[in-house]
Structure I
Amino acid sequence: MMNQRTVLVVDDDPDIRKIVHIYLRNEGYRVFEAEDGAAALEILKAEGDAVHLIVLDLMMPRMDGLAACMKIREEHDIPIIMLTAKGEDLDKITGLTTGADDYVTKPFNPLELLARVKAQLRRMNVLSAKQQAQSVISIGDLTVEIDRHRVTVDGREVALTPLEFAILGLLAGNRGQVFSADRIYQTVWKEQTGYSDNTVMVHIRNLREKLETNPREPAYIKTVWGVGYKVD
């Protein structure tokens, strides 16, 4: 029963909430429902660490998905999958920039969403063998504590999403090695490439904004033009 993992489904359409609830419940998940971002925040306030993943609609009344995502990220680093009715790259990038880990475009196949839920929860529990063996990685003023899921820069703790932490752990744990966007996507997302370039690029940009004094001249995550990214 997946150790009774709990998913919070946030959407103003009760039919969508119902179908997602049914698919998740049939896979053994516990499910909470909320009709907008404000209701989702109330559930998180009451349930705390009991929620392991959030499926969050982008367009909702009262508090939309972007506003809710930003509020959630102030206190929680649990995976967030954004649902959007729009297919434009700008909407996807905006969702990722505010702290979402993945997105699914409406109309969607519930089985695809279920697969992404499983992948996100699996990623939360699995680190590469190399990262496990190397529990603390220090590079200049940057320290990555794998076991504690903690990152500091010059003694300042930096809050990262699960995917941001996984990308940083991959690059820092293989210092000097260049990883293409496709390889990062396949390793961290554990999926074949599809729309990896924009997805990886946005997460790298978010990491730089959080880690670097000057993101335009990064000291840690370097771009090797035409090839990929590395940590020196």
Structure II
Amino acid sequence: MSKAEPKARHVAIIMDGNGRWAKKRFLPRAMGHQRGVEAVRRVVKGAREFGLEALTIYAFSTENWRRPEDEVSDLMTLMKRFILSDLAEIAQANVKLRIIGDYKAFKPDVVELIEGALSRTAGNTGTTLAVALNYGSHDEIARAATAAAAKGPITPATIAAELDTADLPPLDLLIRTSGEERLSNFLLWQVAYAEFYFTDVLWPDFTAEHLRAAIDTFEKRERRYGGR
């Protein structure tokens, strides 16, 4: 990283490997998701400590509805438990919760919990935790282009202004765990000039120290934005 280059402000994570973590230990897949929630807690705390302005996590994609019904139900239950058990700590830590994607497609009790959490943290000014729920980048870009067209000429700037992340800092770093190296329909517009960091660590084993290592690697890179 050049001396004039700012430190990371916005980091996104594709949290991958819950199922493989459980399979390696001969545990139910649901246990992998449960341990994955614990990793979220650690990483959110780390994001605050490292001074990130925004942390975006890929929690539930538009494609995840294709998973077995019992697994989708387990994920919804874990999400509700996370909100109920962690909201007070998140709010007290000055973390602002944001949702990207169409969370209103979930059941009414889940929507009610999410909207209560959004309302409770709306005035917070610390790290923004953006959770991608029922999110797919193709859908986001299509919605943004439609909204931009309704207001006037379509340009990159007018589309960007309608994205779910329009009020967040530009994405600096995208992390994917578990050794996979693909984007899986996540933040396709936003990654145009982001740096990528892939790790073999399975998500339930990911810690704040792993996040720090990824940020350290990012901050040693030189970002050229198409220049030399």
Comparing distance in nm of label points 7 Å out along Cα→Cβ at positions 35 and 179 across structures I, II, which is largest?
I
Re FRET efficiency 1/(1 + (r/R0)^6) of positions 19 and 171 (r between Cβ atoms, R0 = 35 Å, to 0.05): value 0.85 computed from one entry in I, II; matching entry is structure II
Between I, II, which one scores greatest on relative contact order in percent (Cα under 8 Å, 6 or more apart)?
II
Structure (I, II) behind the derived value -14000 of helix-only ellipticity at 222 nm (-39500 (n - 2.57) for each DSSP H run of 4 or more, over all residues; to 500):
II
For mean count of other Cβ atoms within 10 Å over residues 11-18, structure among I, II ranking highest is II
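Values in this text are rule-based calculations from the coordinates and carry no lab data. Since the model is a prediction, treat every value here as computed from it, not as a measurement. Cβ atoms are built from the backbone, for glycine too; each structure is taken alone.
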